[in-house]
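S.K.: Input: structures, listed below.
Laboratory data are not the source of any read-out in this text; all were calculated from the coordinates shown. Bear in mind that the values here come from a model prediction, so they are computed numbers and not experimental data. Cβ atoms are built from the backbone, for glycine too; each structure is taken alone.
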Structure P
Amino acid sequence: MSSKVALTGNEALAQAMRQINPDVVAAYPITPQTAMVQTFSQFVADGEVDTEYVTVESEHSAMSATVGASAAGARAMTATAANGLALMWEVLYIASGTRLPIVMPVVNRALSGPINIHCDHSDAMGARDSGWIQLYAENAQEAYDNAIQALRISEHKDVMLPTMVNLDGFITSHAVESLEILADSDVKEFIGEYKAEHHLLDSKNPIAVGPLDLQDFYFEHKMQQSIAMENSKEVILEVAKEYKELSGREYEFFEEYKLDDAEIGIVALNSTAGTAKGAVDNLREQGVKAGLLKIRVYRPFPGEEIAEVLKSLKAVAVLDRAESFSTNGGPVFGDIRSILYNIKADVEVVNYIYGLGGRDIKVGEIESVYRDLEEIIDSGNVKNRVSHLGVRE
């Protein structure tokens, strides 16, 4: 039986890790993720899990130890944020290229410099092409649910790729929310036991892990990763369907909020989606046909499915909490505009960079974005394809 509890986002993820009871967790503290692994380490100390908890000297070592454990056939997890994720960079590619089903919560935080410990998505967006599946969460409930589903997704025989479970630093990680935690026995049954098909400790079937891979096979192995990422789309939906039967909570690639008859819409990730829903509700009361598309699965990018939803709109604004420095907009904007171009959709798409370094995004500011979209429709003119929302200029 599930139970209602009040937890921070970090505590919710620690509870998910406790219920998963991985064989190995190797982690290093970094704000605003620290409380997550600190809470989990207490579960280890109290004997609530039989996880081998490895204290390491850096995040690079944390991911390296997690890779080693996973390659040895263990169910392995870690967690990090921002600069910690950046320090793992080379090992992220090793984890995905070696096809290791590691699950890692990432508490999204701005990358230095200047030094900043608050939320934006520059960390995970920087790693978007590292071969990891990426899930995003509006709140603690979704972060908890995503973590449990992530294990099933990563360990599926047709996938075998690592997954990042993203949640906004401080906004979600440190805010106390009411959420529903599944029964330990239900989680245990849902995730099942993990038995690696190939691993280093199988003396009867010896394998090499991390060999030199040059022109002869490297390209083919990268293609296999690409196919696995494509396979993950179907698996993500299959797992979500099973999870709905267990929890009653429904998950897809994305959430459509009042888009059925919308003329203008916003695309957003993580906690900002909740703020945007408030703006949509306000505008609907004023007769404005506004809607929201909240992306949950960003890698693999469900381009065809998103295009199908957005193609009927007249104008769309993509909110990016990361600056790509391409001078052509943020990372999500690039993906959205590309898929709409592919189907030759007659939709104006604009981009707003916002909230860098944890700057608040308020309902009124999001309402102003919708007003800008109305002006684009009325005038037929886009003054600024890319704007920075809330910055002092």
Structure Q
Amino acid sequence: MSSIRVTKTGNEIFAEAMRQINPDVVAAYPITPATEIVQIFSQFVADGVVKTEYIAVESEHSAMSACIGSSATGARTMTGTSSQGLALMWEMLYIAAGLRLPIIMAVVNRALSSPINIHCDHSDTMGARDSGWIQIYSENVQEAYDNLIQAVKIAEHPEVRLPVMATTDGFILSHCLEVAEMLDDGDVQKFIGTPPERRTVLDFENPITLGALDLQDYYFEHRRQIAEAMLNSTRIIDAIADEYAELTGRRYGFFEKYKLDDAEYALVLIGSTAGTAKDVVDRLRSKGRKVGLMKIRVFRPFDYLKVRQSLENIKVIGVMDRADGLNSFCGPLYTEICTSLYEAHKRPILMNFIYGLGGREVRDEDIENIFEQLFKTEKTGKTTNTMYIGVRE
């Protein structure tokens, strides 16, 4: 295996990974802060660097529609979007998953309107969490690159055949330079391989119907099959992570445990904030506090059994959501953690913290404040369901 160290933004590394994957078709419509991904990639197409057929469409809804048509013919298909663009695809996201099409999408997390905001939170992808797409989140530019390459192999696996979105945090990663290690083009091609055979609309000897009316007779069974595929993907994601680790030395599981094994207090969170939180964990550890964190990487499927096993012996847990459930109780990540621990032998005290909406800066002192709330709760036994960190009230 050969590799090179590069300095790239999140958008640039996504575009470079797409170049190395060299998909058959990319259909996309630009949207901040994901525009650069397809802009850079379209230049690769114009320069003849890739064999890809690039389809410039009039909206994100059309982009996903074109991807569905392309993937249905057996073409390896990719796209990229963000925020309102992902929301405009909503109808088609469910169709892509329901038709079991292995489409790959690079998503840059950005707050959903209204009011209009172009900066990071996770409301866009959290809103699509039950659409049947596998969701992989990135802490940094290196993970973004590695996640997108693995996404191809996950999506196309015969036991999965579900679309996958790999994400980065808007501007925090998409527009910031970091050092990352890129594989040789040939190694990427060898790793992802040729797409496995599957039934397509161009197989005239064995014709199939896509998009048929599916009423009370079979709809339930077909939805159950999607759920089974999502369940199957947990094993496949792990196996592909092992393969990728053999190639690169970098292994990614469903989540990362950081100083968690002997922790008494812990945070659970998603995305780039994990880097800041790790610094705070190190600082508090140096002061004798037994703290740690869990960074969720794969949010769909959600491996609740492994999550439970890793968290059930911790005294107090703070779940940090960069999206608000707007239901007066909690954010979306909190519901998953709470449910995972419901049948635990020892149930930790849980608190939910909503933070960073619309790109609001998350500082070291904010995360230290969250830990202080955990320490205080353990002493007093009094907890608050949901706290908003960094908001002016």
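S.K.: Determine which structure produced the value 2.9 for distance in nm of label points 7 Å out along Cα→Cβ at positions 326 and 358, calculated from the coordinates; the candidates are P, Q.
M.R.: P
S.K.: Out of P, Q, which structure matches 1.8 when distance in nm of label points 7 Å out along Cα→Cβ at positions 142 and 318 is calculated?
M.R.: P
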